[in-house]
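Below, each structure is written out as structure tokens.
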Structure P
Amino acid sequence: MLESSYTVKMEIAGNTAMWTRPDSGDCPVSYPVPTYSAAKAIFESILWGPAIAIVPIKVEICTPVQYHSYLTNYGGPLRSTKSLQNGNSYQLLATVLIDVCYKLYAKVRPNRDKCRLPPNALRWDSNTTSPGHAYQAMFYRRLKRGQCYSIPVLGWREFTPSYFGELRDDTKILSSLPDINISSMLREVFNNGYNSPVSFIYDRDVAVRNGCLNYGDRG
């Protein structure tokens, strides 16, 4: 069986989410759905290992898309030089999503770029006859127990989930959602996998149809 045939899926929900549009400037606005890299990070927060590559397939929207204004005090490194010197923060206005719920799906395969892997990951990869299957089994054990490598977040670190875990039977895809067209959507920043340099990649003419976004497969 091909490694790419192994899949993982999960559900995540929360009060607030922020999938930042890079083109929205100083008052950031959220995409209506998680970006490819955000979905990948959510899976990796449950179980991460550099020997395995997570390839998001699709996301299903399970609640209405609702935007909300969010005001916070920003104290990060993008402040002005004067603000940094004086230890001052500034108010940041953002347009976020509220009351979100998504079902996420991804493929699992071995990391093809072995030269970047640390020794422990190389040993695990060489000693495992089916890395994709092994990851899938470990992922579902951890998901069922509520274990995680790091706390999954809904975009920004302060937006923690109210639920993450296995797909729930009573959670339904919002297939009646009107179509959403996105002319340009950030795909990922580190597109060559583990320990790769920064490289911004965008998808063009992205469409959410019947409550579902297919990320597309670039290999």
Structure Q
Amino acid sequence: MHKIKAVIFDLDGTIANTLPLCIKAFRQSIEPLVERKISDEEIIATFGPSEEGTIMALTPDHYEKGIADYLQHYTVFHKMCPSAFEGMEELLYKLKERGLRIAMVTGKGKYSTAISLKQFGLENLFEIIETGIPGGPRKPEGIQAVLDYLNDLSKENIIYVGDAPGDIIASRKVGVPVIAAAWAETAEPEKLKLLQPDEMFYTINDFAMWLYARI
């Protein structure tokens, strides 16, 4: 692999273990509005668009209240996930110190992304952040927007790091090397392996050691 000059990170399941928090906040927001129980599977099946898309899919008649309630619950429940994964903050700061460009492309909406990055104390680390939209997945478009922003760098010098199969597919679509992050309890390594990422790591420390050798 070429020398790495920029790293694009996903957020949920890559920077921090935020997926359980997302699911709890969705359930607390949506169930009172639809007056029935919502399963994890129902919620996860709507992922791809931003949270607004999930609210639109599960309770379209209460969209505005659903969004407001979700963001309120997401903020309150963030104590479930008070910090980034162990080792992630140190890694991000070391990359910055060594002159790497750091960006983020996430399917999260801009408001919840801002809430989480503030909670983790990471809000000023990312040079450019591309978030999700209600209408559907836009990871390829988000990664391409970052590539356009980093137009002085070659694609071969940039990597995307994400924990979901869709992250690998999106990276391939725009021609960026992709690292599968399998360190979250919510990761599904077998599904990631099937898509043949350029590399896959089960710990942040192993990923960091690999990365430091290539910058």
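Laboratory data are not the source of any read-out in this text; all were calculated from the coordinates shown. All values derive from a computational prediction rather than experimental measurement. Cβ atoms are built from the backbone, for glycine too; each structure is taken alone.
Comparing relative contact order in percent (Cα under 8 Å, 6 or more apart) across P, Q, which structure shows the greatest value?
Working: P: 32; Q: 28.
With respect to relative contact order in percent (Cα under 8 Å, 6 or more apart), the highest-scoring structure among P, Q is P.
Out of P, Q, which has the highest value for distance in nm of label points 7 Å out along Cα→Cβ at positions 135 and 175? Write out the running numbers ahead of the final one.
Values: P: 3.1; Q: 2.5.
The maximum falls on structure P.
Tell me which of P, Q gives -5500 when you compute helix-only ellipticity at 222 nm (-39500 (n - 2.57) for each DSSP H run of 4 or more, over all residues; to 500). Don't skip to the answer; put the middle values down first.
Working: P: -5500; Q: -13500.
The structure behind it is P.
Let me ask you something else. Can you spot which of P, Q the value 53, 47, 35 was calculated from, given it is Cα extents along the principal axes in Å? The partial results should precede the final answer.
Values: P: 53, 47, 35; Q: 53, 32, 31.
So the calculation was done on P.
Still on this model: Work out which structure the value 3.7 belongs to, where distance in nm of label points 7 Å out along Cα→Cβ at positions 63 and 199 was derived from one of P, Q. Walk me through the intermediate numbers first.
Details: P: 3.7; Q: 4.3.
Only structure P yields this read-out.
So mean projected area of the Cα convex hull in nm², for residues 143-190 alone, computed for just one structure, reads 5.8; which one of P, Q is that? Kindly include the intermediate steps, with their values, before the conclusion.
Working: P: 5.8; Q: 3.5.
Considering all the candidates, the number was obtained from P.
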